[in-house]
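These are the structures, in structure tokens.
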Structure 1
Amino acid sequence: MTQSRARQTVAVANGIASDVAFGAVTPPLVLSTTFAFEGFERPRAFDYTRLGNPSRNLLADTIAKLEGGAGAVVVASGMAAVDLVLSTLGRDDLLIAPHDCYGGTYRLIAARRDKGHFRAAFVDQGDESALEEAFAQKPALVLVETPSNPLMRIVDVAALCTRAKAAGAQVAADNTFLSPALQQPIALGADFVIHSTTKYLNGHSDVVGGAVVTAARSDLDALASWANTAGLTGAPFDAYLTLRGIRTLFPRIEAQQRSAQRIAEYLHDHSKVGTVYYPGLPTHPGHAVAAVQQAGFGAMLSFTLKGGPEAARGFANAVRLFTLAESLGGIESLVAHPATMTHAAMGAEARKRAGIGDDLFRLSVGLEASDDLLADLDQALAAAG
């Protein structure tokens, strides 16, 4: 498989008809935890699944090719992927992280900071003065989340990477919301790309997993060694299912973002809706940057609801086709209330600084007919009072 092939072709065809034992078209699932040596001091390509497994390695190879990286490490969850990148930091190193990042990421960074594993500054990456002050402290790593979760803020990845390199820092970009179908941070200058493969890459809400893609081979070797040492690597069956999901990544996300655009436009004009956060809207402050660095605007959006707590409760209880649940990126449409769900662990003050209010809802748009999704939102908004 060559890098010159279209990424959609890579997603579908990488590893197909490569089985040398039986000629299986679909790559086989290899569940064995251990592998026989050819003889004394003669290991084969694989010896123990924590270190390497054919099913997991094929998934890693596919994700790396989609992201244009040197390779990937597949781990047990998206949070394990974030933590794997954090393992590159020493106790005197400074991490610049988004002030409005995913609640689980915020919790992990704060916990490791408080244990003295590294220093951390949560910064509004759209605030020039805040960035200037943070970079003056000579960070070792900058974490980027674009679009951000849940406010869909856009960071100019190329500009931030240029700035980071000038300061001697590496950049890790969380690409979970868009996937490599819509954005490739390494091509924009990032050193690491983080994925919760639970989301769009798998796409069916039935596997928890994560991955880190590296731009440099040396970083790949270091992360793979630590993942093996700490036992972070993902299970073969999970890798097999995730690869199965990747086969349909491009058509899935294309259909999902078409519906998301319609929904964003509908909400934008609704009298009971305050602000709609979707980069595909020309009114979004990050629209122009997103149009340049992304191949599409994605299927995630958020909005504020007028009417206070009772309206929020009424809306959440009235949705029928949208399921009130955490996570995102699956074939089914979900609605989440970040303040009480995905970002509850941040605490009220941190949420306030990030702009995550009690009136905010986040939508993950699935593959249902867009007319049915709009009808569900219409009746739920009517029930909001």
Structure 2
Amino acid sequence: MTTGTVSITGANVWNGESFEQRDVHISGGLVVEQPAAGSLRYDATGKYLIPGLIDAHFHAYATSMDGLENERGPLSYAAINGTLRLEKALHRGFTTVRDVAGGDIGLARSIEAGHFDSPRYHFTGPALSQTGGHGDPRSQHVDVCFSHGHMCEVVDGVDALRVAVRDRLRTGAHAIKIMTSGGVFSLADPLRIPQYSPEEVRVVVEEATRRGSYVAAHAYSSEAVIHSIENGVRSIEHGNLIDSATAARMAELGTFLVPTLAAYDAMDRRGADIGLNEISLAKNTEVLSKGQEAIQLALAAGVSVGFGSDLMGDLEDDQLCGVRLQVEAGGAVEALRSMTEVNARLIGDARLGHLGAGAFGDAVVLSADPIADPSALWEPDARLAVVQGGHVVA
């Protein structure tokens, strides 16, 4: 990934609490105290500068609303389609994404080589699922073998899971994704019932932790969330059906919540028209109204709430709708923090999520104050520029 040198002058810069007027100098892709010799100048006088946004639940390889097509279609098609999904996300202001079910070292190497414009890319490789779990794309009446695909792999048993985690970390995975409850997109598993045994969850966590990594778990219900976090999971993806007691336990253990409101809203509005199956549509109805309530419960309990989109197939263009929904749930300040500093802490890179010295030179120039006028966070016309590593990329 190439780096650039630029001075963004006259902007009102987000400092994590409020906006302050100052210049931001970027040299060699990082924020520095003083402008570099020969630095380009971007005049942002009177505009509002926020750190580059982070989507912590992205799916580059989610090319379709059909699970088996996603998993078993040509990887070349998924990868090429994924480059387009990543580039579009960058142009919306998401300068970093965490791909929590899919991606691989080849896509990551292509991004690092600068073959196409992309957010900074943190991938888990295929998510781990038990047989008949959320990552198993087979419906009950389908009699075909399925072991692995581009986004999920079915792995049962402690020893097999240990090997699977080690192999993901060997091939560059940022973290490990595990399915610990049913899901909307899967066809044969109830939403609320926990998946994997405690021993299976623990071995995944043990292997990841020993390598300095962590585990993210797909989980909806309080039962599944408690099952996950009591066995060491660091981030809960979705969490729509949690209650206040579960939120309190998450806060006590330092667990992150990554809500994905855009996905349910998009499937509710558009799913039937683009061929989403009746089983998934019915499951989506159950979780749709609870997502914003879960955010409110988590914030009240002191949970670190991040941001994710989780959009499949053609729904990927609803990424900014998720920003609006999260603002509605928790307010503009908390939503902006979720997309910057909270997701940066979750990923574990101190160079992300802020515009202080030493940070990545990733930023979004907005036409209006997003706290006074939150629509600036999701309206495309409010984005005047997207900067990544000191380059104006959009």
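Of structures 1, 2, which gives 5.3 when distance in nm of label points 7 Å out along Cα→Cβ at positions 51 and 315 is computed from the coordinates?
Going through each structure in turn, the value belongs to 1.
Of the structures labelled 1, 2, which one yields -11500 when helix-only ellipticity at 222 nm (-39500 (n - 2.57) for each DSSP H run of 4 or more, over all residues; to 500) is computed from its coordinates? Show your work: numbers first, answer last.
On the way: 1: -11500; 2: -9500.
It was calculated from structure 1.
Thinking of 1, 2, which structure, once mean projected area of the Cα convex hull in nm², for residues 179-242 alone is computed, gives back 3.9? It was calculated from structure 2.
Figure out for me which of the structures 1, 2 the number 74, 49, 35 belongs to, where Cα extents along the principal axes in Å was derived from the coordinates.
Working: 1: 74, 49, 35; 2: 63, 44, 41.
This figure was derived from 1.
Just so you know, all these numbers are worked out from the coordinates, no wet-lab data involved. In this text the structure is predicted, and so the values were computed from the model without any measurement. Cβ atoms are built from the backbone, for glycine too; each structure is taken alone.
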